[in-house]
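Take a look at the structures below.
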Structure I
Amino acid sequence: MPKRWKYRYTVLVIMFMTYLLCYMDRMVMATAIPFIADEFGLTTLEMGGVMSAFFFSYAILQIPGGILADRFGSRPVMAFGIAWWSVFTAMTAIAKSLNPLILIRVAFGLGEGVFPPAAFKTIAAWFPKKEVGRANGFMLTTNSLGPALAPLFVAGVVAAWGWRSVFLSLLFPGVIIALLVWFFVSNTPQQSKHMSKEELADYEEDEAAAPAVTHKRGIGDVVRMPIVWWCFFTLFFYNIAFWGIASWLPTYLLKSRGFSLSQMGVGASLPFFMGTIGFYLSGHISDKFFRNARQMPVVIGAVIGAVFVYLTAIAPSGNLAIAAQMVGFFFITIGLSAIFTLPVAVMPKEMVGSAAGVVNTAGQIAGFLSPLLVGYILSVTGNNYTIVFNLFVGCLAIAALLSTRIRKATDH
């Protein structure tokens, strides 16, 4: 750990806070949906539709978000997106029936959709290549920390004030974080008034090693790169499992395992706390051991994660199911973080936003399909969660196989 605090670490802390809010805002719905369903009289398929609605618009905005970040810079894209999604998070509280709720969730997804490509571009710009895996891994711990905190937060607020207060309470933090991004995170370190000459020197090695750009590269160049498509399809199958579990775990614990509200809050959080550790360690593992083979954590995470997802399905008790999910999510998130690190670590900086947008689109298409697919399976099988978990096992196995091809793509 460096002895002197550098300004890029301040930027990383702000990005951490921003991504944490991003995942808190989207994941509170997964915990609140059983209570909304009781009030609105929703079926399991309609519950899946509500959770999928966000991903519909979120997926559509991934590539445009990357293009906007590459063209106008990451700061304005992030600040606008945060403000937009925070408003529509709060507006969820005014929904009185299914259709308005779905429309609000779609609008909410538009704001969050432009954010990830801009965030990845920020990390690529602000961190030297030798640190980018760790920085990305630290930021992405929020992918699991947000879902870990959401059930605890929702359970407490619902018990005290009802589910509508959950969404209203998230408006103010969103406004504050949008302002932090606008005033303290510039598009590049060279544009920041907070950077010292000594810290700017840290980027000279990367600048010297960067190939000369002979023409302006855009989305057309990105989609012709094999690594982008291997990452695209790997992330698609990975996220069928990740978002299926993340979206339905609270309902599974309440309805299938018979947990109380307080037990569900803790039980649904524990796997994601383990996932937070997995996300954090993944960056260190990738930078230290797999700098020239960054696909290997993806393979390892998917294979071991699949084993423990299967053990969740056959666990004889709710507590053992949670224990299996804790181990499974630790390894799943190691692999998931590694997938996100690949475009940041190997793509030219001027293409990172577009590349991240293309790859993340796959994950969000999966995020749209998975809750809806799970809801459909449950509706036609009489709430048979064993079939659902076996689906997740198969998707992780496919992701592991696809990720073995990423090595050959990065060799070119």
Structure II
Amino acid sequence: MVRSEMTSKAAQTESDEPIWLAELPRSTARRDAAPPRVDICVIGGGIAGVATAFHARRAGLSVLLLEKNRIASRASGRNDGQILLGLGEHLNRLVSQFGEEESRRLWEFLERNSEETKVAIRTLGISCELKEEGGLRLSISESEQRELVESARLMEKEGIPHSLWTREELGRKAEWAKGFHGGLFVPGEAIFAPAAFVRGLAEAFEKEGGRIREQEEVLAIEGEAGNYLLKTASDLSLEASMIVHASSALAPQLDRSGFLDRVVFPFRGQVLLTGVLDSKLSARIPCWAMSSHFCYEYFRKHGDRLTLGGMRWSVKGEETGTMDDSRVNPEITRNLWAWLQEHIPEAASAGIERVWTGIMAGTPDGLPLIGPIPGQQGEFLCCAFNGYGMGFGFLAGKLCCELMTEGRSELPSAARFAPRRFT
């Protein structure tokens, strides 16, 4: 890529289409016939909404999923496609925040999500470029390396598979990575094409008899548990016994209780895609889920290119509070590019092919909201994954389904995700 093209990308303010959406076959919007009444109406067609709808339909319930845009068109199609364990955080930090016992249950939930996601991909025949080669956490300082050492000690205690690498070992196993002090390899992590997975799961849901209406914006919810009425922008009126809010940062707009306005905040992530790497360099970089700087920067290989995201911490306001994924921040683009030049310098000659953003939803404790809205019997949440939707999503949908149908769940950390923790 010539210098003028690089300069243009670094100054770009409009978001490109994410590679995950650009590579999908073009299709017309799903507009399944909407039955007059369903057991469950799911609002939001990302990983959480589609997974909840899928599990609920398999449980024998009538389910309608409504999506304002297209399936996986927002956060689920705008991340970098990593299935992580431990929130991407080093385990010592999880233990510091939640304690050893709760951290163990949280890790178990994420491990189970990873395994059940992979099983679903295989059994449902979803084509989404799944690579199960593990993940690598890289340290950018001696202090972070000490935290990786402590995390490895805790993993050893809990029997979690891992491999701690010194700077010298990293130099032998990943010689293309420069300027790091060591790493922690986690074999249970994986990468895939996230939008392809979510749309494949949506197709499986439809084959089970579920209904999907894309480009169907919900404007208002009326009524109460057992007898909800939803009104949409296309003048559709639908009745449902239960409702699931799974529209991520948009969920507060339909929450009549005001609860979500108090506990959910939007923030914007940014990802770039390099051009085609030199073939010899591409062959040397494994298909790992990778991150550095406590997962503030994250990257992976996609075909013969690299995706690299993060750096929102490097700008004023950290991109918190924005709901606009049609724009990118040129300062973040430049900072991501500087990171690439420093840490994978051989990739710099490939230039930047695309830059995009995605809006995520966060909570004060960094954990999702899965369960009934406090004081709103019959309305459930499955949202606010703090940027780790692919690490939670498939099993989160199962948990939400169990809470709706049985009122309880034996899944690990189920109580920790309950929205009532903020009341």
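What follows is calculated from the coordinates using simple rules that are stated; it is not laboratory data. On a predicted model such as this, the values are computed, not experimentally measured, just so you know. Cβ atoms are built from the backbone, for glycine too; each structure is taken alone.
Compare mean count of other Cβ atoms within 10 Å over residues 183-190 across structures I, II and report the one with the greatest value.
Working: I: 17.0; II: 22.2.
With respect to mean count of other Cβ atoms within 10 Å over residues 183-190, the highest-scoring structure among I, II is II.
Here mean count of other Cβ atoms within 10 Å over residues 119-126 was calculated and came to 27.6; which of the structures I, II was it taken from?
Structure of origin is I.
Which one of I, II has helix-only ellipticity at 222 nm (-39500 (n - 2.57) for each DSSP H run of 4 or more, over all residues; to 500), as calculated from the coordinates, equal to -27000?
Attributed to the structure labelled I.
On distance in nm of label points 7 Å out along Cα→Cβ at positions 143 and 271, which of the structures labelled I, II is highest? Numbers along the way, then the final one.
Working: I: 1.6; II: 3.0.
Once distance in nm of label points 7 Å out along Cα→Cβ at positions 143 and 271 is worked out for each structure, II has the highest.
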